[in-house]
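These notes open a run of structures that come right after.
None of the figures in this text is laboratory data; all of them are computed from the coordinates on show. Keep in mind that this is a model prediction, so the values were computed, not measured. Cβ atoms are built from the backbone, for glycine too; each structure is taken alone.
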Structure I
Amino acid sequence: MALNEITACAAATAVREGSITSEALVEACVERISAREKVVHAWVDFDGDHALAQARAADLALARGEDCGLLHGVPVGLKDIIDTFDLPTQSGSRLFSGRRPAQDGASAAMLREAGAVILGKSVTTEFALTHARGTTNPHDPTRTPGGSSSGSAAAVADFMVPLAVGSQTGGSVIRPASFCGTYGYKPTYGSISRRGVLILSRYLDHLGLYGRALADLAVIGDVLMRHDPNDFDMRFRPGCALTEVMDEPKTDKPPKVAFVKGPAWAHAEDHMPPVFDAYVESLGGIVQEVELGGIFDHALDAQATIMNASLWANLGALSEQHPEAIEDETRARIAAGRDIRAAEYIRATELADFLGRALAGLFENYDALITAAAPGEAPKGLDRTGDAAFQRIWTLTGLPTLTLPLLQGPNALPIGVQLIGPKGGDANLFRAARWLDRAVC
């Protein structure tokens, strides 16, 4: 196996033990990017020499007996909405072309503290919305990788980098993970600091993670899930000791799982019900089916109201002052929130609270919920990023979600199984995922 294909956990162990160097690992990733970037277009700012210089510094630190942490010498990609002092942060926008932040965002700083090598900035859609920037799906370059964390998901899936950070305000972590066939993780709301990150909606924005193994998500999760008093929405104790969960003795006792259907399934492709019926049947009767109806019928509208109102509040002035620098599609997205009244916004947030309470009651009986991670396989066309319907309820309610690349569609393209846990129950979600990750059809 080539060095760029090993998991982040294997890479961290090998670097620490001295069986490989960070320089060799990063050089393998740089070579992969050189070979594939003209097809995949995952990176907006990538400097191989700068990445290799970071790797050599990591190797020298180890030689001096300095072990920075869990990701010492391991390369990571960052979505181009996260500030970095040494690389531009342009948010996929011509308006911010060449922008050079004075300091790292919190997540970039935490990764460096843990010894990670910041390999580069991955492509995002304009302002992390829906206007695509040309990234392709590594499984089929005629298909979308999803959005808005398109570059992060594609780079991990194409073995350019073992780990990457993305963000989700609607469905922008879990959907690209499903389309590209990677592991994806959106922690409980308030678990990773958003300081130094483009804000679309304070109520909805989450940072999320990509890796090629469940244990990789646990490691980078433990690095980043630390309290930051400068993000006022953070949980006081966001950490969940996820690596300890992954090291627990294996058990054959299955988790209590419900397969949930709800309003999102109206958006599913025709092949999805039989694919998931077969998957649920393969789990041997441990799964009960639950229909989310009633107040859940209005969940997607509530998420849209909060997001659209927030877009206008946060980006409306930019859109009006610089229309020539912003794509028509993006300006239309921003303008959709212009006429939303305060009462509508308040009703939407109150519904989100009611949904959260209803789901908390459901989790009294189940360890995790499972559902589709996307409406189907990645759709053809690079001018669209796919439908976020299957993530928006969980983004709205702030629940932790994982996607496992377990299934395939009719074109042998990836389909993710999405797992949802109770708010703050990330550790137990990983326990359920660990069991289900072995239960592949």
Structure II
Amino acid sequence: MTSNPDAEQPRSPLPEEQPSPAFQPGKPLGPASALKLISSSAELLFRNGQSTERMIEASERLAKALAYRGSVFPRWGELAVQIEDDAGSRHEIVAALPAGMDMSKVTATMAAIDKVCDGSMDAAAMGSTLESINQLPPVSIARFALLAAAGAAALGVIFGTTHVVSLVLIALTAGTGACLRRWLAGVSHNLFIQPLCAALFAGVIGAIAFRLQLSSSLRLVAVCPCMVLVPGPHFLNGMIDLARARIALGAARIGYASLITLVICTGLLLGLALVGESLPASGTSHPVPLGYDVIAAGIAVAAYGTFFAMPWQMLPIPVLVGMLAHASRWGAISVAGASAETGALVACLVVGVIITPIADHMRLPFAGVAFASVVSLIPGVFLFRMAGGMVDLVTLGARAPQELLVQIVTDGTTALLIILAMAFGLIFPRMCIPYFTQPLIHRSRQ
């Protein structure tokens, strides 16, 4: 999962002007100052993972509270913000790259907007609050590395690893990779260097461990540390944008997430190749008892909540929801005999129904909370296995057995179907629930 939480995002230059006067009911803020506040808040939400719909809605509410009519037009890399009143209109274009995921910043920004709309905060206070939010540091390196190690080891348990040595290797590799990513964040602002180097490191360590016979599970020792790099929230936000007919922005988000996934596959396979190993194109999975499966899922959710800078007090909510979702999937597959795709659909429907009202109430980005709750369902193993099989196919050429091609197609098709099932399971409740509840909320507020 990398949404590159540690990468520095480009900040838009704000126009130089005098400090904004305090907002008072009946005394509208000047257009330049109002535009600055709306642009700054929209930029913070957009850069840190808030869904496009909620970002636009919050910006329009803020503009209305400041006695203006506001509009925000998002594109990949920039926001066009416009305000107007009876005296005319004003607009500006803000550089904003939606490549991060920071729930702390999103929650704090939404809270500031709510306070201004409720009249409990003036414009001058909001301006300084937004500056403070923008300077919030990432989670501590100790928490980041520890939870990365725990999350990768938990994914190893979910995927059937039973050897203690293998789990220790997975944890050490993921924890060290997290430290490497944090160091690279301070060295380079390139969005792809972190997942590439972390995946390369995981591939090398997995291959060395297999060569030294420290672990017999090359597939999971190398793959599980890479699973924590998959950019799930960007896939999900992109699918939501496509579902709402924001084609250009949705395609850009999915393209960005796909590029990161390609970079992860490249780093993993290159790391294995440097030690003379390759990723098996097929592998067996072992059934996991329900108790182990649910507990490991909760640990993985806590890890991803940390990656997305979720405050400690909010972590229990997605952890409990993720554990319930995994129990639902386990029941669908082990008891009802459903396929992996159907199990993922059931689990994501459960998460979508529960998380949608919670995310709206707590002002959290839906994509981050929802993905953290279902992270262990991401078919990263199938994607990495398909990539390894394609490399073997190119290497062997005409000597490649027919079974290899069949396995590649099977892995790719399975991964695609699981991703589509997860997207539908999460997005369908997200689209339907607000449609029925928003009119009721609006009437109650009136």
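Ranked by distance in nm of label points 7 Å out along Cα→Cβ at positions 168 and 416, which of I, II sits at the highest value?
Biggest value here belongs to II.
Identify the structure, out of I, II, from whose coordinates mean count of other Cβ atoms within 10 Å over residues 176-183 was calculated to give 30.9.
Of the options listed, only I reproduces it.
Given a value of 75, 47, 41 for Cα extents along the principal axes in Å, calculated from one of I, II, which structure does it belong to?
Working through the options, I get structure II.
For mean count of other Cβ atoms within 10 Å over residues 64-71, find whichever of I, II sits highest and give me its label.
Comparing I, II by mean count of other Cβ atoms within 10 Å over residues 64-71, the maximum is at II.
Can you spot which of I, II the value 5.6 was calculated from, given it is distance in nm of label points 7 Å out along Cα→Cβ at positions 40 and 392?
II
For helix-only ellipticity at 222 nm (-39500 (n - 2.57) for each DSSP H run of 4 or more, over all residues; to 500), the calculated result is -22500, so let me know which of I, II that is.
That value comes from structure II.
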